Structure P
Amino acid sequence: MSLDLDTRFDPRHGEAVLVEPGIRRITAPNAGPMTFHGTNSYLVGNERLVIVDPGPDDDAHLAALLAAVDGRPVDAILVTHTHLDHSALSARLAKATAAPLVAQGPHRISRELADGEVNPLDAASDRAFAPDIVLADEAVMRLGETLVRGIHTPGHTGNHMAFALEGTGTVFSGDHVMAWATSVIAPPDGSMSDYFRSLDRFLARDDRRYLPGHGGPVETPATFVRGLRTHRRMRESAILEKVRAGVQTVPEIVAAIYHTTDRRLHGAAALSVLAHLESLIERGLVVLDGSFGVAGRFLPA
């Protein structure tokens, strides 16, 4: 099954683009293979504002955000998760606006490192981030004229949180669900088992639209998430099939399964394969021979 992704997107870097009444998007100029055209920051409200995902520590992006704020009160800065492309600008933006930082918590990995294991996304993690307000799962906060519900959606990171605008059907989905690509799940920073559970959380809701951290909106959330879940399960089945056929290492599995994928994305694909293998190990379908990681060997149980 091929997931129906939508890569149509005009970032209009530095411009406050109206995406729906009361919500404007400013895309940071940090385009790349993992960030698409850049990180989306959102300004929510009219007379008073809430900002979602400050983005990377970039002077031009900070200037664009403050120009769009235009002196209006900012009641809070919401951070979906603590990868530097989403949260690095937090402290400077909070200082400039006198707004509190709201998140699920500081950065944390999904599990402890195994002996000899390294975190491949450690350099991308914002360990300096400290929220002023910790928002619990399903907690609702009134921030000026905006009512926000936190939805803890671990998987991409342990502290990933989506934010729902109550009564509107709009959810800021961060990097959990995006229209242009599947989310990178890289253990131990992320967890595929957590990710599937978080997809089920989204499917239990009745949302109208997702506004993600990169790329354009997801217009039919339930249909898209069902397709995303099916795509991931089929990928998992393909990985298990390769292991049972004697393909034992992550690089060999990537070469066999992702041969039509842009080679620039093979590093991300390797991390995703590793996450699937970790989930298969947890369920007793695969066993590990050696150290966990891209150098490990994976055998059928």
Structure Q
Amino acid sequence: MTPWLVIALRVISNPCSNALQKALASNGWPAPVLLAFTHGVLGPVAMVILLRAGDSLGWVFWSWSLLSAALAVAANWLIIEAVRRSDLSLLGPINAYKPWVSLLPGWLLLGEQPVGWQWAGMALVLAGSLLLGGTGGSAGRPGSLFLDRGVQLRFLALVFSAAEAVTLKRALAVSDPARAFAGWVLLGFLVAVPFAWKARGACPNTRAAVASSLPSGLTLALTTGLMQGCTFVILDFLPTGIALSFFQLSAVLSVFLGRAFFGEPQFARRLAGACVMALGAAILAGAR
């Protein structure tokens, strides 16, 4: 596949995965169960990849992959809890703060201040998020966005995602996208299963509920696997800043999905806010 096709698949699959997570979580499926199911469905693909790799993967690869999988499970758990509590059209654009997350530690801890276009990017992300407004049917005060519990969980997920991106790069440095994806799948399953077992009592227990949720669950596994696989490929051939710039297009798509499937309010306002935030994040990431 061409690089542009991989980027397009990543941009589309990410918000689709979030929308499916929201639908399933709203129907009573606990986050760890969804995570274990997703990784379990992708397991056979991962096994085929690793069998073809033989014993060429050393402890360095498995160490970084385990850390990456643990961070990914934590981030996705928080994302599922966030989309269960709040609107997709609010949470999708929050991903534009990811360049902020990678920039702030150096600024606060090392005194490495943003320069040039980075200031403009940060200002646009903040302005766009204020434009998103509040939750529910009312516009609310601009700052009320940050009081929403789902938004707070999404911000916390960004921290884990940023750390995961670093470990993914380390795993890719000693392998390739296919084997790194396989390690993410299998180790993520091992991390998620104990939590899923503990949460099994909270699952819908009727045969009709399970049957009606199965197609969505399988599609969730497909979109999540596609998203993660494309992420590995993109990070392997593009600088992180450029990749993050393109990923911001997912935020705009999240607003459309929130409106189309969940009837979320304030469409025009949130679309405008998401576009401003996506532009700011692209400037921020591209200026790094």
Requested in this report: Check the numbers for distance in nm of label points 7 Å out along Cα→Cβ at positions 133 and 189 across P, Q and tell me which is largest.
Outcome: Q
Query raised in the report: Out of P, Q, which structure matches -8500 when helix-only ellipticity at 222 nm (-39500 (n - 2.57) for each DSSP H run of 4 or more, over all residues; to 500) is calculated?
Result: P
**Report entry** With Rg and Dmax of the Cα atoms in Å derived as 19.2, 62, matching label from P, Q
**Finding:** P
Report summary line: Highest-scoring structure on mean count of other Cβ atoms within 10 Å over residues 5-12 (candidates P, Q) is Q
Report task. Figure out for me which of the structures P, Q the number 15 belongs to, where relative contact order in percent (Cα under 8 Å, 6 or more apart) was derived from the coordinates. Result -> P
Query raised in the report: For volume of the Cα convex hull per residue in Å³, for residues 117-268 alone, which of the structures P, Q scores highest?
Result: Q
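Read-outs: derived from the displayed coordinates by stated rules, not from any lab. As the structure is a computational prediction, the values presented were derived from the model and not from experiment. Cβ atoms are built from the backbone, for glycine too; each structure is taken alone.
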